1. The value 32 for relative contact order in percent (Cα under 8 Å, 6 or more apart) was derived from one model only; which of P, Q is it?
2. Have a look at P, Q and say which one yields 1.11 for Cα Rg over 2.2 N^0.38 Å, as calculated.
3. Name the one structure among P, Q that helix-only ellipticity at 222 nm (-39500 (n - 2.57) for each DSSP H run of 4 or more, over all residues; to 500) of -16500 was derived from.
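What follows is calculated from the coordinates using simple rules that are stated; it is not laboratory data. The structure displayed is predicted, hence computed values, not measured ones.
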Structure P
Amino acid sequence: MNVLDVTAICKALGDSNRLQIVQMLSNGEKCGCELLETFKITQPTLSHHMKILCDCGLVNDRKEGKWHHYSLSCETLKGFKDYIENLSCVKEGRDCL
């Protein structure tokens, strides 16, 4: 995963609604209608949030009839986790983590 991919994911997760959506999707696929019931937002606002999450590759979108179903992209999430896990903090010549 490159720095631009990580940057897009960090920007997407920088919004509390989107972070909560990702947490909800960690329990499995959800229909857009389920997400709307949880949040007090309009459908266009949800669509905006989902577009950002899909554009950074963190969320997959599947259309069934008039409904959109969303799920986490395991591949992207794993790449992001690996990137974060490879970060380290060295202070005074010692690893802080």
Structure Q
Amino acid sequence: MGFVYILRCADGTYYVGSTTDLNRRLAQHEAGMASAYTRRRLPVELVWSNQYGRIDEAFAWEKQIQGWSHAKREAFIAGGIDAVRGWHKRRRQA
């Protein structure tokens, strides 16, 4: 089992990660012991997470979301996958 998650940092940026134990990982982030990125941007807030059957599935989603722009991540957090389907196509037409 694995989780992918998105944290909103104090400076408004997003951090995307994956883990096998979401509660433990969130506690590590909040204590400033999980990532240099989040440690410099405390406090952090969990804004989205999803559970997968296998950690490699969660890791694949983590990498996909990490490649997204800030605006696309915000749309995804607010509206899920349907909010970002065809994102690049819509952005090119604008």
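1. Working through the options, I get structure Q.
2. The read-out comes from structure Q.
3. It traces back to P.
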